[in-house]
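Several structures are given next for inspection.
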Structure P
Amino acid sequence: MENKKINLDEGTIVFWIHANKVNFNDDKFTPLKNQDTEKGSIFILKDADNKIKFFYVYLGQGRTDIEWDCSNLDSSIKHMIAVTWSQSNKQIKLFVDGKLKDTSKIK
C-alpha cells in the first residue's frame, strides 16, 4: 500500500503477527506497522511495557492513543491485530484475534 492512499479520516488496518515473530512479554520495543501520510501518521507497536499501542497523529488536530496489555499473548501462535478509526464517530477500536480489547475517543 502506498502511504498516500491511507485515509486518516476513517479506516481499518488488519494484519497478522506470525508465530515466534514477536515476544509479547520481553520488555522490548517492537514496531509492528507505521504509516505516514500528508495529513498525519499511524503507529502500531509492542512497547517496552508489553502493551500493543496505536498512535493516531492528525496534523494540526492532535494525537490519540489506544493500548492493551499483550503480555499474556502466546508468542508461539499467530495473532490477528486490527485497528479501526473514524473521525466522524470520534472513535478508535483495537481488536486482537477478533475480540475488542480497547476503545478510545479521538481528541
Structure Q
Amino acid sequence: MSAEQYYDEQIAPKLIALAEECKEHGLSFLAACEWAPGEYGSTRKLQEGSSFAMRLVEAAVNAQGNIDSLMIAVERHALKHGHSSIYLSLRGVPTQPTGDGQ
C-alpha cells in the first residue's frame, strides 16, 4: 500500500471525524499530512471568525510552499481586515481595512 493510499484510507477518515467533533464544540481544526515531498492532504474546519493565526496556517497550507502565494494571501487579508505589521506597512499596505481582498 502506498503512503498516499494509507493516508486516504486510514488517516483522512480519522481526521475528518476529529474535525467534525471539533466543529460541534466550536473549535477550529486544521491538519496537514505530507506523504512525499510536496504531496500532502489536509483536513480543516475553521469556525466563523477564527483567529488570524488559524487563517495564516490555512494560507500556508493552501500556498503549497509558494511564498508569493502566501504573502499575497496575507496582504489580501490585511486589506480586508487591517493589520499592525511593520512589514506590511513597509510594503505600502494600509493599516486600516479597505474592504479589498478576500
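All of the numbers you see were taken from the coordinates with simple rules; none came from a lab. Given the structure is predicted, the values throughout are model-derived calculations rather than measurements. Cβ atoms are built from the backbone, for glycine too; each structure is taken alone.
Structures P, Q were shown, and distance in nm of label points 7 Å out along Cα→Cβ at positions 9 and 89 at 5.5 was computed from Q.
So if we calculate distance in nm of label points 7 Å out along Cα→Cβ at positions 49 and 73 for every structure here (P, Q), which label has the highest result?
Q
A value of 39, 26, 23 was computed for Cα extents along the principal axes in Å; which of P, Q is the source structure?
Of the options listed, only P reproduces it.
When helix-only ellipticity at 222 nm (-39500 (n - 2.57) for each DSSP H run of 4 or more, over all residues; to 500) is computed across structures P, Q, the figure 0 traces back to P.
Set P, Q, criterion distance in nm of label points 7 Å out along Cα→Cβ at positions 25 and 41: the highest-scoring structure is P.
Taking relative contact order in percent (Cα under 8 Å, 6 or more apart) as the criterion, the highest value among P, Q goes to P.
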